[in-house]
Each structure stands twice: as structure tokens, then as C-alpha cells.
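Multiple structures follow.
No value in this document is a laboratory result; all are computed from the given coordinates. This structure is a prediction, so every number in the text was calculated from the model and none was measured. Cβ atoms are built from the backbone, for glycine too; each structure is taken alone.
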Structure 1
């Protein structure tokens, strides 16, 4: 919830700024055609990466390959159309008209309209080259982040279909605090993922008669915002674990290294003015309980996994907390969150043997697919697996009962995550995860990969170094290499 202001009228309107919204009616229907990601033709695995790339503020044009989309028809065609609920696409002649005004804050990325959505037939027929409408997608490379302390609500109830953070909220009832330096000289830019335009831009659109947009005034105050304040104390680097020892299996030395890393992460978030909690270990599982589970299912669990459960902890809960309402902490978090788009921070159980309650359902599900799709490489990943961590969206981290290798299993046909290798064994996986600062498990499925392994689990990756520096309390470089 956004905190309330005392006065509806406490804002300035100079220079005029406007939210850009796709054209819609009072029933909430978009009136112009829209574009959506194409999940067919093998493109479904690229969609999470495309969405993550669009959230970045680095220029993408040099490396961007045209994205495949589908055209969903509505009442009419528009010069501006919503695309994937994330941004706008425009006709090429529109881009040529606005480019001189916006090229410093916006770039155009090519898309290919490969299919049509026919709601009457519930079909997605392919389009020939001659039938494909031409659009380019707008990508904002200037995005003003607005921590809670700089956004206030004045309780006006009118929800509109925006394309960013304030979707489903009343933008007419939001009062923003902007620094003059943030908006100087900009005619089209992002604010928390919402498209914002200057009066000059709006006048150009109206003068040229371009269709598909609605303009809503932005209510804001001009203030001088403080620069990002980093902690006075810079922590030493995290204690490096013995990765070769982890590959050999569990040991008390390794358990001590895990605790040192988890405690280091706790101290780092505390230093960042977050609200973390210390690691909470569940009592070890009795060996006879493990043996009863193995006997019931006719399996033998990997030795290192059993040793962790019986000698160290039956579960472990990590909660990094959040920056709460501290403005400095919020600004610092926005700084790193904007650059590492795959990063998710949360709290919960890293592992728990309570997952055994889901084993029956998982095995039935896996065996059904193996029988139905015999020999298909995608479904072969289901073979000889037992779930050890539930991702929460239907996916699982599993252990291979033959090799002991932790493997990601997707529930929805995602070739990008299916069969991902998370470590050489369970202890190696936990060691790498702890070294990475134990981000939310979903981070590992959303990030880039090398050699069939998430980069978050590669100890020497640039993203780990970048993240460690931020956790330590250090200022960040301009770019993540």
C-alpha cells in the first residue's frame, strides 16, 4: 500500500509530464490490436529471457535478434500498440518521426509478427511474409526508480491498464517526487517501468495524428533527492568454501563453511539496513525415518544427501528480509535490482525432508510422462528422480538416484530449465548456492546459463563478484560486465 498525503492539490504540473497508456474503453478493453510473445515454433523457451532483457536499461540493439510475436486483433489498428503487457510497439514510420526527439532515452528493437490470434477459432495461424504487419518495439534505456518514500497516494479510485509497476493502481491518485536532474531534457522515458512523455512529445503525437495512445497527467513535486548512500562499514569478502571438498560429499568442515557463509550474508543484509533473520536449522532426521522412506519407494537416496539430513539438519530456513521503509536502503537495492534482473530475494526453506510428502505425486506424474513420451529427450529427465526442493511454481529441484546430481525439472515444457545441472552432488549444490548469497531458488531458473548450469552457481562468474561487492557495502560500477 502507498502512504497517503494530506492534500490532493499539493503537486506541481510544470513542466507537464504524461503517462502513456494504450487506448482502452470504460470496460477495460484495449481498442487497438496488441502483440504478444509467440510461444509456438520453439520460441517459448526464449520468452523469460526476452522479458528480463527488456527490464535492463543497457542498449540491446547490437545483439538483439528479432523477437517472434503474435498479433491479437481488436477494434482497429494503432500506430502505437501494447506488446506483451510490457511496452509499446510502433509502426516504422512512427519511429522515424519520434526518433530525433527520444533517441537518447529509447531504442527500437525489431520484432517479427509470425502468427495471428483468432479468438473465434481459438487458433494461431501462421502469417506469410506479405501478411505480416511491420512494428518495432520500444525499449527504454532511462528508467527512474521510485522507492516507496517518493510515491504517495491521494485516494482517487480509477485503475487503468498501464504497462509498468502501477498496473492495477490509480495513477490519477499517485503523487510522485522527482528530482529535476532525473527529467531534464527527456521527452520519453520510463518511471518504474511506466512510459512517461513530455509535453513536446505529446504535441508531436497529436500534430502527426498518431493513434493508439491515451495521455494521463503525472502529478509530481520537484525535490532534490539525496544520492545513494552506501553503508559506512564495508565488510570483508565472504569466506570462500572448499569446492573440491564439497564434490567429495558431506563433512562437518563443510557444514561449518555453510554456516559461515549464511552468517556472512546475514551480517551483509543487516549492514545494508535490511531486516534479515539468522539461519534456522531444523533438527536432524532419524536414520530409520530415511530408511523407511527408501523402503516404501524402493529407492536408495544419494549418500551425501542422507548425511546432511541425519548429521546436520533436516531443514534450513534463510530469511534475508527486505529494505522495509528505509529510503537509503531502498535506493541502494533499486540500484542493484535494476542491473541484475534475474535476482530475486526472499525467505523460506532451502531444503526440508517434508518434501517426501510430495514424492508419490511427483513419481506418478513423472512415470505418466515417461510412458506417454517414451524416448523423448525432454521427458527422459524425469527418469530416476526424487524431488528435494519445491520451487513453488510447479517446478522441482530433484536428485538423480543414479548419479546423485541435483537437477531442475520443469512442469510446463520449458526446455531452458529442464535438466539444468545444479552441482556435482547435493553438498556441492548447497555450497555453490551459499557462496552466491543464497538468493531465492527461482533466481537459478531465470538467470543465464553456461554449460547447462546457472551462472549464479558458477563461483567465478562476474555476476557473483558484482553481487558480493554490493553485499559488502561497496559502490557499484556503472555496468555489470
Structure 2
């Protein structure tokens, strides 16, 4: 039996098998000389050579390990599924990319379709069981953990070409899970910051060149930019209108950036119990409580049209990098905007103004309705398509079409990408560089991250609607999280 250091890899085993088969085949092509002793009439023994033709049937070839085979040009026809996305620009890219890939691999067919809207981790399981999910799934890292816990994802480390693809991507935007495997690779990123209406800021006597970096500065701007413009005694210009949707992932976009800026960390647990109910974490909830209680923040649901471009709010939060294309195409004449960082508590010891680095990645979802060689072929086909999507040409096309910066290691130096950044303008470049310098991935301290983020989002909504104090709302989320992690 092989020791731990002597264990044969699958490829080594296959090579040894091939050598054995080759030896047998060579023997089958040569006569074999068999020596035997026979009795003759002269009463003396002599040695006689007797030539016997021996035909040896060649052993049957074993199944090919298509998941790890170097060359798949002879792989039998294989069909996989791909959800192109849920944004118009991404959807439009889907068909041309699929067509281009299928010309490279005529034996692989891809059934492409628009992604169902807002498919979260629970909903995806139903699509997987029905055999209608995307084999190359557009995921996010903390959602990966939930999938890992439910044995949904196929690790991509060890697959042909993995090291080359991984080396082309920004190291800070990828991870190796606790079991030593890599379950996804980064695709594109964003960093929620705060976009301000430059005209409103200047009219309020504020300096666009010095956006708020601390809570006191932020609240001073909030007060100055919340106004009764028509003098009827009612506010008609608010500072901001953050989203108040219920889904767990909104906590990532609304509260997590402020939590990271305040604490200098994205960890919400120590792996066994909640750690988010700390003074800096509580300060975040208290800040938003102040914004809503003083009328500086309006409910996003109160506006039927875009409140930022429509001049009803002075700040867009979260403000994404890709928004610049939307502003370019939809803003009224003369509209100007600029970007500011995520502020932190005045007494914070955290260096700089940290922010959330939101990364969308590609993960391979196992095919549960096929087994053996068929399932391996489907996963290998999906892997080749994922590698194609992460190659320079498709990455450049994606960045240019959507405004979402791609997670390549040479984003700020490669002319394939720098021209797109230049086209976006000064504010676009500032936000990209800010996110690359100050950003960090979201919480990955436990596989149940998406579940306790739901508790934290409910705590945020309790603040918004005045149903609980910040301390009580956060304490309830902590209690629920500890009970969840103890299960």
C-alpha cells in the first residue's frame, strides 16, 4: 500500500496503465518461441524448437478522465447550461460570447438564457434539482460558503489550466477555503462609495474637494443638504435615500461598507459566536438611526423615479462604479457628480477609510442529474467555458460594455483596460483606485454568513422604521446569530 507520500495521482496511474497495455500490444505482434521436451524413437532425448503463433487480444481501453484530460478535442458532444446574467448589458454579451466559444469547441454546446431575477442561495437549489441551473454560476464569495456547506460546488483547483488563470487575476479578490480548495474565481468587482450632486453641494456652501471622512463631517453635510426648497414647511430635498429592501444581500451593500470602515474588518463572527455587537459596530447603526430620525434620509421606496438624477436627494448611496455609464446616458443636461469615501467614527483608530470590495465570481455547480463520465464531461465543458470568460478578450468586452471593473491583476497598467478607465473619467478612476487600495472582501468567517447577514439586515430595517433602538436591534441579531452557530 502506498504511503501518504507515495500515493499515485490519477494521471500517474493512467500512465502506468498505458505502459502495461503498450507492452501487451507489442507482445501480440511478435511470434513466441516455446521450448518443450519430446520423446523420439532412438531412445535419446533431443531438444526441439517448436514455433507457435500466439494471438493476444488487446485489452479494452478504460474510460477517459475527461475532467482532467489535457486534450478534449475528441470528447463526445456535450451540452451545458449558462445563465448570461440579469443586467441588460451582460445579457447582450451572452450570445456573442457563447457563439465565439462554440467555434473554438465544436463538440461543446451551450444552452444560454437570461438569469432569473434575484436568485438567492435557497432558490438556486431548486434550479439545480430540476436540472435547469447554470453550470458556470455567477456567485459571490460568502454565498460560495453556503454552497460549499451544501456540497453544490466543484473545486476548480487541480483542473487543467487553473494555475494560469488564477495567476492572471488580482490576488486580493480570490480565496482558498479552509479545506485547501478554491471553489470560485473572481470576475468583476465594485466598491460602494458615496456619489454627491456637485451643484447641490456647492449651493450649500460645501467643498466638493473635501467630502466627509468622519461621522461628524458626514452629519454636517446631511444637515446642510436636507432642505425645504419651496418654503412650504416640508422637506423636498433629502441628503440620501438608501435602499430598504428586505433581502439579506442588501446588508452587504448598505451597512457592511460602513461596518468595515468603522471596525477595519469584515469579520462578523470568530467562527463560533457573533462578534459584530461591538462599540464600532453599534456606532454604524446609531449613525443610520440619526439619519432617519432627523429626516436626513428618506425611504428609497418613496420615489417613483431616480431621486439622485431627479434632484430629490443630494447623495447616491450606494454609489457604484458602473453608475457612471448610467449617469452619462440618463442625467439631465449640466448634471455633475463626484465621489466621496465611506466615513468612519470620529474616534476611530482604523487607518484610512476602508470599504467593501464586492466581488462577483464564477463557480462550477455540480451536475446532479448525471453521473460518471457524462457528469465529468459536463463539468469539464463548463470549466473550459469559465476559463474562456476569464480570458483577456471577453474580460475587456465585459468591462467596456458594463462599466464593472474586471478582477485582473494588470487592470491599472494594461492598455486593454486603461483606455476604458480613461473614458470613464476622473471620478471613475478615483473610485477604482480607492476600492483597490482600501477595499476588502466581505465576511467569510462562517459558512452560514448569508443567514446571519439576514439577521443584521432585519436589524437595519428595525432602525429605519423606528421599531427598535440600535442597541436592542443589534443585540437581537447577535442572539439569533449565536443560536444559529450553535446548531
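Observations on the structure shown:
- Origin of the value -0.23, -0.34, -0.74, -1.28, where log10 I(q)/I(0) by the Debye sum over Cα atoms at q = 0.05, 0.06, 0.09, 0.13 Å⁻¹ was derived from one of 1, 2: 1
- When relative contact order in percent (Cα under 8 Å, 6 or more apart) is worked out for each of 1, 2, structure 2 gives the greatest result.
- In this comparison of 1, 2, the computed figure -8000 for helix-only ellipticity at 222 nm (-39500 (n - 2.57) for each DSSP H run of 4 or more, over all residues; to 500) is attributed to 1.
- Source structure of the calculated read-out (distance in nm of label points 7 Å out along Cα→Cβ at positions 90 and 210, 0.3) within 1, 2: 1.
- For semi-axes √(5λ) of the Cα gyration tensor in Å, for residues 410-449 alone computed as 28, 12, 8, the structure of 1, 2 it came from: 2
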